[in-house]
Structure P
Amino acid sequence: MKCPFCGSPESKVVDSRPLEENNSIRRRRECLECHGRFTTYEIIEEFHPVVVKKNGSKELFDKNKLLSGLLKACQKRPVDADKVATEVEAEIRNSLKQEITSAEIGDMVMERLRTLDDVAYVRFASVHREFKDIDKFMEELTKLKSEKDSGGC
């Protein structure tokens with residue numbers, strides 16, 4: 001941080017305080033060169049990834065929409081849907097991608113559900129993969145069963 005008085009890049013923080021419900025920090029600094037004091041503010045930069053849907057339309061990522069689908073798949077199952085949604089949201093935000101496809105999000109969810117609960121996984125997969133007939137559904141069940149039998153998960 002450059003000193004506004006002498007332009008020196010060296011300063012030390014004398015005092016820090018959170019502001020506005022902990023969304024920003026006020027820092028009181030002292031220049032190490034001229035000893036002038038000045039105030040700086042740090043704010044959290046909001047990151048809003050965009051979801052590219054199957055039809056090509058785009059919308060802002062909404063954890064609540066993800067959670068809604070998860071709650072349906074995990075109904076009466078021993079799975080913490082909120083935890084899964086939070087993990088997926090964190091992975092999306094940490095990727096720093098500006099855009100992510102709904103298919104990628106679905107795959108992230110399925111990867112987690114596969115290790116947590118077979119029934120929730122199959123329920124979610126049936127919607128995400130859009131099984132059109134019983135053969136596709138049975139194919140996924142057979143694949144899941146063979147992975148479980150061979151110790152793949």
Structure Q
Amino acid sequence: MRKALITGMSGTGKSAVLLELAKRGHRVIDTDTDEWSEWTGDKTDWIWRADAMQDLLDQPGSLVVAGCKSNQVDFYDSFDHVVLLSAPAEVLLDRIAQRTSNPYGKKPEEREEILGYLKEVEPLLREGATVQIDASQPLDAVVSDVERLL
């Protein structure tokens with residue numbers, strides 16, 4: 001009965017990993033929705049809804065959660081593993097350019113923002129991660145690496 005957080009920058013494959021884990025029978029939650037996340041009062045940060053996330057994490061059973069929020073560190077103690085998916089900038093930008101499921105990262109200013117996050121945010125995620133996975137591997141390999149933790 002393990003709980004894992006899959007985190008990482010845009011384009012690392014968090015959503016793709018969740019979809020594949022769900023196909024393999026695992027309970028998964030993508031937190032990038034209004035059900036799990038909300039804007040701060042000044043609309044500058046998209047964070048986890050603390051009450052909703054705590055209720056979710058208090059439930060028994062295995063669970064894989066995906067997200068990358070500034071307040072996720074407040075919940076690290078509720079996870080058995082904090083898994084950082086990481087890939088080089090060129091891989092991320094190529095994936096973002098090709099994806100059709102999410103419009104974020106298509107505009108030049110968003111691509112620059114992603115590169116900035118890669119330099120500033122990913123090192124913070126790395127500090128809190130219990131496991132790091134090379135997300136430039138084929139999806140099946142990444143999913144198998146995650147699944148071994150559950």
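Overview of values
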read-out	value
For 0.00 (FRET efficiency 1/(1 + (r/R0)^6) of positions 11 and 107 (r between Cβ atoms, R0 = 25 Å, to 0.05), calculated) the corresponding structure among P, Q	P
When distance in nm of label points 7 Å out along Cα→Cβ at positions 59 and 115 is computed for each of P, Q, the largest belongs to	Q
Which entry (P, Q) yields the derived value 22, 19, 14 for semi-axes √(5λ) of the Cα gyration tensor in Å	Q
If relative contact order in percent (Cα under 8 Å, 6 or more apart) is computed and equals 15, the structure in P, Q	P
Entry that produces 91 once volume of the Cα convex hull per residue in Å³, for residues 91-138 alone is calculated, selected from P, Q	Q
Source structure (of P, Q) for helix-only ellipticity at 222 nm (-39500 (n - 2.57) for each DSSP H run of 4 or more, over all residues; to 500), computed value -14000	P
At a computed 4.8 (distance in nm of label points 7 Å out along Cα→Cβ at positions 3 and 99), which of P, Q	P
Structures P, Q, by distance in nm of label points 7 Å out along Cα→Cβ at positions 27 and 123: label with the highest value	P
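No lab work stands behind these numbers, since they all come straight from the coordinates. Fair warning: this is a prediction, and the values are worked out from it, not measured in the lab. Cβ atoms are built from the backbone, for glycine too; each structure is taken alone.
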